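> Listed below are the structures to be examined.
Nothing in this text is a laboratory measurement; each read-out follows from the coordinates by a stated rule. The structure displayed is predicted, hence computed values, not measured ones. Cβ atoms are built from the backbone, for glycine too; each structure is taken alone.
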Structure P
């Protein structure tokens, strides 16, 4: 595959991480998400993906993404995660993408090596259609999703998305492979996650 595009959906920064609102102000959460987005963009830029598409309804995110060399898709209403990912997927299809990799922006331990491993797995697969998926640590949510071809596929991001994406792939006639990258599996959602992050000696700048 010569054209794999990465999609990174980003909520308005001040509306992000509301489950940490008792710990961080809206400004602090916006700064945190801006830092996480910067790390994610830097990690993906070191891979062989053809393009990064950042989809968001936040002008601050558009500026940050453009400065990092990513394509910017201004999210259209109704401003919901699955709609945003679908909009970006449809753009990638129009640009001739053979596969799309959807990554959230809230993976604070993300390492380029785990992204490359997922891309290498995609390149080694037999003929499409297929789906590669990495869940969170409990395999409830979906932290990375690679589709070839990018469509048709209905996204189910949110609570319980891991099982729903597996079911969607089966109904879609896709073969499935679970790819567990350690840095992909930890996302930042709860106070417990925040404490774990601060106790991680390899991360000291959040």
Structure Q
């Protein structure tokens, strides 16, 4: 899905209805920052807001997901394209998640192997120090790549308001987590909690 195109369409539809971001936000019981985020192409409305948003803007869900007004003759075709786009996005999220897991595993194995070699094999001191330094570089690089893949693999769901969002790298890296949840602050309600990682929208 083209978030930039959808965002522009939301902004155009809102303005054509003579609504401010605040008025539209109040109609949906969300913050105007969320509207701004959508219109800037930095996120998409969660599923529960699609119909209320479309009603407020006098458009269809198909129009919204296409990022443009759909003529009746093209409606079926666009609906199928949007469905395929959602399926493709979910599949890509699954692949990113698997890549993140595989990258993490390879990083752990590589770092452990380097540390074992540096600790138990007879080596000159300079080589031993070099191996330890290299293991640190491998660990940092592997964690960074795994984190970037994990962030892009789906969304995090706020436990309070159920908003789906993608955190920035700073918030992601400084938060503690379990295998399926991460402690994040929701951009919609502003509350902090253990947000569930959802690969599929």
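> If FRET efficiency 1/(1 + (r/R0)^6) of positions 21 and 149 (r between Cβ atoms, R0 = 35 Å, to 0.05) is computed to be 0.35, which of P, Q is the source?
P
> Identify the structure, out of P, Q, from whose coordinates mean count of other Cβ atoms within 10 Å over residues 85-92 was calculated to give 20.6.
Going label by label, the one that fits is P.
> Can I ask one more? Hey, FRET efficiency 1/(1 + (r/R0)^6) of positions 53 and 125 (r between Cβ atoms, R0 = 25 Å, to 0.05) derived from one of P, Q reads 0.00; which structure?
Source structure for this number: Q.
> Something else: Give the label, chosen from P, Q, of the structure having the highest value of distance in nm of label points 7 Å out along Cα→Cβ at positions 77 and 157.
Going through P, Q one by one, distance in nm of label points 7 Å out along Cα→Cβ at positions 77 and 157 peaks for structure Q.
> For relative contact order in percent (Cα under 8 Å, 6 or more apart), which of the structures P, Q scores highest?
P
> Ranked on distance in nm of label points 7 Å out along Cα→Cβ at positions 5 and 165, which label among P, Q comes first with the largest value?
Structure Q gives the largest value of distance in nm of label points 7 Å out along Cα→Cβ at positions 5 and 165 among P, Q.
> 17.1 is what came out when Kirkwood radius over Cα pairs in Å was calculated for one structure; which of P, Q is it?
Checking each candidate, the match is P.
> Okay, moving on. Which of the displayed structures (P, Q) returns the greatest value of FRET efficiency 1/(1 + (r/R0)^6) of positions 37 and 69 (r between Cβ atoms, R0 = 25 Å, to 0.05) on calculation?
P
> Moving to a separate point now. Here helix-only ellipticity at 222 nm (-39500 (n - 2.57) for each DSSP H run of 4 or more, over all residues; to 500) was calculated and came to -11500; which of the structures P, Q was it taken from?
P
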